[in-house]
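Given below, in the form of structure tokens, are the structures.
Rule-based calculations on the coordinates, nothing more; no lab input. Values in this document were obtained by computation on a predicted structure and should not be read as measured data. Cβ atoms are built from the backbone, for glycine too; each structure is taken alone.
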Structure P
Amino acid sequence: MINEERTEYKDPDLLSYDVSALTVAERGTLEATDLVRQPRIAFDRRAPLGFVLEKALAALEVEFSPYKAKEMKGRHWKPKTVEKWRRRPSRHAKPPSAPNIFVKEEDLPRLIAWEERFRVPIMVVHLFDQEGFAICLREIASFNQKYEKHRSANRKKLQMTTGFFKKMQPYDRVDAQGAREKKPVINVAPSVAVKVGDLSGIEVSAEYSVSASKKYVSHVLFSRGSLSVSPEFLALLRSRCENR
């Protein structure tokens, strides 16, 4: 969204607006300006682009995963009630195999810092091939704080009764030499998130590249398609996460 000049912030990917709240000049500026190339000072309240953050409904941190979302076996998984947990506690707290929302724990403090600095609520949006889901960043941060305060047994209950999970996730290295690293992530089951909408007309293809070690590496590419936005997601945008 904005040129990232200070490492304590992680800039979200998109800003959302109520178009009716923008003047004709402001709409024209947004359409003609590459915000990524602008210095951060350009968005100060009294600067020419001050309205960009002042009038934003919300910021979107967008993730993408190449899965057939509606066909994942845990797509309709729901958290246990506290009563069910008490009757039959789970031995493990394993997230369902579903189109979950993912956020790296290392990104949380920098996203929160951005949200507090610019006073624009951040929503994490995760898109798949057929649908997408969203949740307010503050809900993820709140869960992470509770998780860190709990002991092991209570962490299982917390995860299985909320639909928020914390785990180690492997990631391929950028140079693609076969080595992988694991990072702690928070993921959120779709049943406790808000559906962004349904995607259609997605075209799936593949391409290859050569890594630094001269290994051929393949990548799945999604292109085209359209998103039918859900009323629930629009309501979440308008609420600005205030009542979540």
Structure Q
Amino acid sequence: MQYFMEFYEEFPKGSLLPTESPDFILTFKNRHQLGIELTRLNPGNAEPPAPDYIEVIEFREHLIERTKHLFEHNTPHKLFVKFLFSEKNNIVPEREISIAVQMANLIRNAVHDKKPEDFFKITIENSELPDGLDGLLIMNHPELNVPFWERSNNLGVSKNVVDDIWTAIHKKDEKLRLYRKQRLNYYWLLITIDRLRGVKSFNLPNKIMNHKFSSNFQHVFLFDLMKTNVFQLV
């Protein structure tokens, strides 16, 4: 939520508090209130990984865990980190230790002048990363007491992202009547996705923005965490 607030220039000013239903309530100076519900896009259309790809996934998760262990050896930061691996240039097991050391040092250098008690977000593009990695997202929030490191798109890659978005909106629309018991003035839905990508090569952002979505929420946003892109769907 902090990440979205920092990046989305049109985010209204007010006092934000975490709640239950919806996830956040923003109170304005005129005492009007905006309820914001968060959800992660679930790739319901994703195919299960092939047996040989399961080994790739296990290797990548082991590499992330090794990198995390090396990084945390001498730093106080409790980070939220997402690794976007390349699907065209796999990292071979022989490179695991050297890649882990490179990544640990890269992340350490990226946060060395950042205070653990501050919110910050850092993205590193593939040109600055070892071969086999397409992107890295590093975030810190003072409320995060446990580090969280994982593969980007670890739920799978969808065959039909538009259909998945419709499903997410529909599920939250059904719950909106419960949120309305709060008697707030406005309601937004924020759908997060690690990295907007699909199994086909067409221009997915254009396909989404040219599609007409509808919802009972006043606004619905799709937030690409890795590319820091916001798509207003409604």
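From which structure (P, Q) was helix-only ellipticity at 222 nm (-39500 (n - 2.57) for each DSSP H run of 4 or more, over all residues; to 500) calculated, if the value obtained is -7500? It traces back to P. Which of the displayed structures (P, Q) returns the greatest value of relative contact order in percent (Cα under 8 Å, 6 or more apart) on calculation? Max of relative contact order in percent (Cα under 8 Å, 6 or more apart): Q. Source structure of the calculated read-out (mean projected area of the Cα convex hull in nm², 13.9) within P, Q: Q. Out of P, Q, which one gives 0.50 for FRET efficiency 1/(1 + (r/R0)^6) of positions 29 and 77 (r between Cβ atoms, R0 = 35 Å, to 0.05) as computed from the coordinates? Among P, Q, the structure yielding 0.50 for FRET efficiency 1/(1 + (r/R0)^6) of positions 29 and 77 (r between Cβ atoms, R0 = 35 Å, to 0.05) is Q.
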